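Since every read-out is calculated from the coordinates, none of them should be taken as a lab result. Everything numeric here is computed off the predicted structure, so don't read it as measured data. Cβ atoms are built from the backbone, for glycine too; each structure is taken alone.
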Structure P
Amino acid sequence: MELVKLARGEPYPLPLSLREGAAAQFLMQSGNILQIVVPGMDSKEQNALRTGMIKSGFLYEGCNLLLLFQFYGNDGKPLLAFDAPFDIRLLPPKERNLHNIENAEQRLAIEVHGVDEKRILRALRVVTMPPDMTVRFLSAVQMQLTEMDKPGVMARWMQSRPDQLIDMAHTWWMGT
């Protein structure tokens, strides 16, 4: 595996699959990366991505898994909200890193990469899923591998804003 240097204020060297929003590049051999692109990112948004509290959760139904992230500003109020569909079946098996659930206290570490419209890395941090969320997320991923698709679920979810979806989901506070 090739090492990649990441530095705030420098060009973002990793591939981006989106121009705005969030993409969960999780359970890969290269790690777990939450890529967030915010065009015109201001200093409040940058600070929220770099240091703000993060409420997270997910929705799961019939092989459809939608991760949800809400970043809080310095004033303690929600500032940014994102959804990120995740489907382990889209990753080639050799690129997957499926974690075993070994105990009820394990946490999934996630790198948060905040990038602006010019592909400049503006925020970089590592957070962890709480143990309960980790177990539930990894269990949902295992179900994705065995259950049948339920058409229309993701389309129904996509009709709502991420902050509305967060209110529908069980959520947790991410750890630092």
Structure Q
Amino acid sequence: MWRLIDFSPFFALGLAARFGLDAAERFYVAALVAAAVGLASVVRRRRVNPLITGALLWFLVVAAAYLAGIGAAGRLEEPLLFAVILAVGLYETIANPRGFVDAVHADRAAVRRLSSPLILATIAAFALSYLLRGDIALAGVLPYALLFLAQAWLRRKLAAVPAPAVQPSPS
């Protein structure tokens, strides 16, 4: 159920477009939904996938840019998504034991090592998104979906890594 709720800001963005709202209004609506999802996750103390966290923050950043009068800054909404996800991924890799792969494992070094390819994939997604900016399907949806696939693949690889052996303490 929460997986569906996590994506509700994207649904709100699409519905707002369907009802004819302009770009700024669409992002205001989506940002309100993203803020509600984020707040609900905090209140429920629910762990949110870093790829979702980055997207929730992205909605807020783009809406703030519209409020500040910057607008889309030359149709950079899609590349900005991956820039925000990259920032979240770097933070998660450094500060969180689950890393950017968002998986629990006894070998923290393995989590970091397998978070690195996801960081590189996010950089590649940013570059692809920048090259294809303006086409929401190719510049936004496709690279975002590919990041989820990469994350799932890296989680499977992490699950195959044996836990480090515990050294007995000398007595």
For structures P, Q, which has the highest computed value of FRET efficiency 1/(1 + (r/R0)^6) of positions 102 and 158 (r between Cβ atoms, R0 = 30 Å, to 0.05)? Q
Which entry (P, Q) yields the derived value 28 for relative contact order in percent (Cα under 8 Å, 6 or more apart): P
Label whose coordinates, when mean count of other Cβ atoms within 10 Å over residues 38-45 is calculated, return 14.8 (choices P, Q): P
Computing Cα Rg over 2.2 N^0.38 Å gives 1.15 for which of P, Q? Q
Can you say which of P, Q returns 2.4 when distance in nm of label points 7 Å out along Cα→Cβ at positions 54 and 110 is computed? Q
For mean count of other Cβ atoms within 10 Å over residues 78-85, the calculated result is 19.5, so let me know which of P, Q that is. P
Figure out for me which of the structures P, Q the number -6000 belongs to, where helix-only ellipticity at 222 nm (-39500 (n - 2.57) for each DSSP H run of 4 or more, over all residues; to 500) was derived from the coordinates. P
Which structure, out of P, Q, was distance in nm of label points 7 Å out along Cα→Cβ at positions 6 and 126 calculated from, if the result is 2.2? Q
